[in-house]
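FYI, it's all coordinate maths here, none of it is from the lab. For clarity, every value in this text was computed on a predicted model and none was experimentally measured. Cβ atoms are built from the backbone, for glycine too; each structure is taken alone.
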Structure P
Amino acid sequence: MLVLSSLGRFSFAEEPTPLRVCLLEDNLPYAARQPESGFDLETARAIAAGLQRPLIPVWVKHSRSIDELTESDLPLRRLARHECDAILSVPGQEAIQDVPKLALGRPYYGAAFELLGRDGGVPPRLEAFRERPVAVQAQTIADFVLHAHKVPVRTFFSVEAALLGVVQGEAEAALVWGPTAGWYLRTHPAVQLSFVTGYEPPAAVRWNAHVATREDDAGLREAIDTVLAQLSADGTLQTLMARYGIPPHAPFDSTYSLAEIEKLRQ
């Protein structure tokens, strides 16, 4: 009995520690609890596999009314309270500034407000729309950027409504959050819109995504960064982004900042 008891304790000790990732439960293209899907969830599975650890999704209810990137309801305080070990797709240092116990890993993809329109005939530069209205979601940075470029704006209360405004001829194009727009087009193939070829999002409307962990989990943070670099190198990340309609941007050299906003005011 002594031998069997010792073997049992040894076997238990050898089991890898699960990787717990906080995910919003109704937040596609990033995550959905029913059915279990989403870019962040699948990326978390790939990270856990690379770390040779089982994944435990920690599902968090949230408000669907929050759409602005910089006003998201990411469950950062749950991470700080040790309710999970990591959160994916965190848009830069500003997102965690009110939770000082957290730290970010290296950026692993970029996301931005993208220009969408009907196939062909839509110019790739915002300056070209001085006489043509562009649809935006209300209370987003896209609204400010278009006004700074002296572009007439048509305001809507969701990405979906802005895109349908273009379809219905209320605007020439839409400047909206790329991952949300891409997911909508992916799930509504009858909507004849596409991302404008040649458009380069200005720095004021783009962010880099990171994995957040607790500040004292440096080893885990470095291990996740290593796995993400491998997933990018072998094309896994790009495949997952395409699956959920997310424009496949590598991390940007420059991103949203007050300095970039000031440039638009000049």
Structure Q
Amino acid sequence: MHFIKEREERCKLMGIREITLALSSLCDIIYFSARKLGFARGGGICTNNKELYMKMRELITLYEGFLTYGGMSVREMEALTVGLDETMDENIINQGPEFISFMTDELIKNGVPVVTPSGGLGCHIDAMQFVSHIPQEEYPAGALGAALYISGGIRGMERGTMSEQRDEDGNEVFSNMELLRLAMPRRVFTLSQVKYAIDRITWLHKNRHLIGGLKFVEEPKNLRFFFGRLEATSDWQEKLVEKFRQDFPDSL
């Protein structure tokens, strides 16, 4: 809604509630994650179609919980109610995109390859350029995520080959892009934390030659990026830690 108001000429004078109502009126079903939209755990399904509602009713009860709570606690439903109300406030929902834009612009200034234009969920680092020396079969985006956690305690999400499934013959399916997503939920991070992340990412980029690949040591057939276990293809993690100790001795 923030980007629609910001970028669509006809919507610039509309309020967030007006834009939300206009979009909702075009939909039969709205399915949303409360983590992104309502600042809470869980989510929701809304529909204006009674027939569809009746079909979904039994499945909700079977898999989530009774209709009145859908597996969510009263506390979470109250938090979601407040969160949805705050989502309609432009002064609140613009924080995430502004922080993400700031991080993206600062990383570009420091030569770090990122996806542009910046979005509303997070800053995406282009791992295929960041660690171009790592072949795709060694999961460059996943390796970058591990390296960033080692050097900064910053947890990103691999969005690349590791997130793909192998084909029916067991062959690796290479992703078109290798991205590391740094999601930035609203009301969670401060600007000082964003600046800290920028500093450590910039340091890691300068020492990117130290980063090596990963390989699976336990690879489930489904959802391997959730449940699988990997290890480094060499001792690159130790070398990265050694360089970190040299450059940041006072932060240990």
Structure R
Amino acid sequence: MMLPGSAIVTGAASGLGQAIANALLADGWTVACVDLPEAIARQNAEKPPGSREQRIAMDVRDGAAWQALHDRLRRDWSDLDLLVNAAGVGATGVVGTLPESQWRRVVDTNLIGTALGCETFLPWLRANSGRPHLVNIASIAAVLAPASMAAYSASKAGVVALSEAIAAECPRRRPGVTIVCPGFFRSGLLHTWHFTASLEKREAERRMAITGWTSDRVARRVLHAIGRNRRYVVVGLQARWLWRLKRFAPRVTTALMRLAYRRLT
């Protein structure tokens, strides 16, 4: 595990982002917890005196807000050691049924929001002479591309490609780059999810209910990966098997996704 330092975590008011932020705070980190104004407002509990947590209301789709955050933290912090892009939303709907507004909401939040964070803070991370790190939260859907999840899968596939390009651009692994691709785990993601059909919502809720993975458990797996400078974190036994299958038998994997959707419908 990295020694405690300064970190930015987006999507930090709920789900995996909150779990990662809390784990970092418990380990002695100073953390800027970024989320939408309404999400930050729901965190009613007062911070204890001397808290190392800063709660910052911001929309990750806003480039000017990212720059304002950068300028603020550069005044307050000597270094940035870790950036975690965990903010995300989702939508399901077969292509041809999903509104444009949902495509833009999903892609702008998941991909553009992550890209803006990287564009704004990578120069500062690269200037760190220690062991700076970048974590981008993708999804196993980025690899599998399940039916009815085109918008979400495309946005997360973009996050994977963005992260891999950054890793190729960073000599001496400064910063280290970790790409997280979880399967289903219990989080608050479904609260911000747009469902085109009720059967998709029922299936998502069913999978969420039966999984043994929680946000806290995934967060600890992520922090362990940071300490070992691992590139990929694929969470869940089924997700890991399907990850391998997609690499070696992509047509078979697509056929399995097709079969799963036919059974669902």
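Ranked by distance in nm of label points 7 Å out along Cα→Cβ at positions 58 and 82, structures P, Q, R are led by Q, which has the greatest value. Of structures P, Q, R, which gives -13000 when helix-only ellipticity at 222 nm (-39500 (n - 2.57) for each DSSP H run of 4 or more, over all residues; to 500) is computed from the coordinates? Working through the options, I get structure Q.
Taking 23 as the value of relative contact order in percent (Cα under 8 Å, 6 or more apart) derived from one of the structures shown (P, Q, R), identify that structure. Can you show the working numbers first?
Working: P: 23; Q: 14; R: 20.
The correct label is P.
So if we calculate mean projected area of the Cα convex hull in nm² for every structure here (P, Q, R), which label has the highest result? Provide the component values of the computation, followed by the final result.
On the way: P: 16.4; Q: 17.2; R: 14.1.
With respect to mean projected area of the Cα convex hull in nm², the highest-scoring structure among P, Q, R is Q.
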